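Peer 1: Some structures are shown below for you to check.
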Structure I
């Protein structure tokens, strides 16, 4: 299938796809792409995405594992027997994800914030709020209060996902799929290891497990704030087109 075969595609969107995928009008698939791996692994904005993705995955998986165990051991509250409460974090994420995406688009399109500012604000504020909620959950002596804090901490991951999952497209649209695979590799490895990390530290008490999750979130917030970018990188220029030979194309497009 070709983009031009879509009856609903706009001229602007078709031009955007051709520019970034290096497809000509008669091409059914993109031409061979040489991926600049040396630029990938030395780019701090790329590593900022990797850190955000990895720490989000680790925090989410860890809290999903810890929450029912902690509620059971501390309050004798069997969360896994109450299906609705167990699903609350996922329901909250399902509600907040489109809200976060719409809000991010509005902030950018209205020029309230730049793309970089939107990504940094969403991710860093989410990580900091999550760290505070996890700390409160650890120190509260209330079943309901602890449950609310943990559910909110999990649900707010939607704002982080709405930022870093599209950040690849911001910095290198034509390499976004490869960069997503790159960051997801690290994220999946740490998420896979999180149960073993929890089991190791839980022997010394719940506080260490919670403090590690908090530290991971705070580290990710600091790293992302320092190195993230929402601007197209110099090593990912728009693909040359016939029009670009006589006309200088804008570096960024508003079409998504």
Structure II
């Protein structure tokens, strides 16, 4: 595993480069990073493929000017990472906001992206989601401990709480609070205005959209709508909340690997 840096779209993008094989770009979600966002499954995904995992602007070790984030800027980061593949066909996997970015990048890189997985992503932010992301922004600026509580409450299923003891929950909350990306407020501001509906018909990659059946952050209806807008996309669900890496990492890994490895005619 090594760290690389690429400059594009006004961002000095830091990324993890690990594994050998077909290039696969993994795009994390809001408040996360390359290091934390894919940690539960990255080592397994890197067995037999080259995983390129960027820190989006506002996260990890990437550096930008601190201005309001745009989808264009984040897609530009993914394009810069894709250039490391030197024209080789690649796969894209994105989670939450990273799923939005990955889908938009797949439309832009239609001739290079072979497979696309969108996990807990959406095509356009509605009023309920906008209210949620406005609260997320405010807490990111004023009280990150309470933001961590909000994310856990809305991010996992009731089954997770029923199966967990209080010490585990407190450990998760502490990890969330200390691990929130410094640019969480800027990322949530972008979440609040997402609309990629116009570009989705341009996606040519074999696409799997995964919804989370008990997701209260991005309700699965939004994932279904995204899948319907991408030509030939397949839709599946995993029975958990939005924080699938916490609740169902093994099942998620199986779905991603199956899609990346199976033959698509």
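Values quoted throughout were computed directly from the atomic coordinates according to the rules given, and no laboratory measurement underlies them. Worth saying up front: this structure is predicted, and the values here are computed from it rather than measured. Cβ atoms are built from the backbone, for glycine too; each structure is taken alone.
Peer 1: Taking Cα Rg over 2.2 N^0.38 Å as the quantity of interest, name the structure among I, II where it is greatest.
Peer 2: Numbers: I: 1.17; II: 0.92.
With respect to Cα Rg over 2.2 N^0.38 Å, the highest-scoring structure among I, II is I.
Peer 1: Check the numbers for distance in nm of label points 7 Å out along Cα→Cβ at positions 127 and 183 across I, II and tell me which is largest.
Peer 2: Once distance in nm of label points 7 Å out along Cα→Cβ at positions 127 and 183 is tallied for I, II, the winner is II.
Peer 1: Let me ask something additional. Here helix-only ellipticity at 222 nm (-39500 (n - 2.57) for each DSSP H run of 4 or more, over all residues; to 500) was calculated and came to -12500; which of the structures I, II was it taken from?
Peer 2: The read-out comes from structure II.
Peer 1: If you don't mind, another one. Where is distance in nm of label points 7 Å out along Cα→Cβ at positions 15 and 63 largest, in which of I, II?
Peer 2: I
Peer 1: Among the shown structures I, II, from which was the value 53 of percent of Cα pairs over 16 Å apart, for residues 87-166 alone calculated?
Peer 2: Attributed to the structure labelled I.
Peer 1: Shifting gears a bit: If relative contact order in percent (Cα under 8 Å, 6 or more apart) is computed to be 20, which of I, II is the source?
Peer 2: Of the structures listed, the value fits II.
Peer 1: Quick check for you: by Kirkwood radius over Cα pairs in Å, for residues 47-118 alone, which of I, II is greatest?
Peer 2: Structure I comes out on top.
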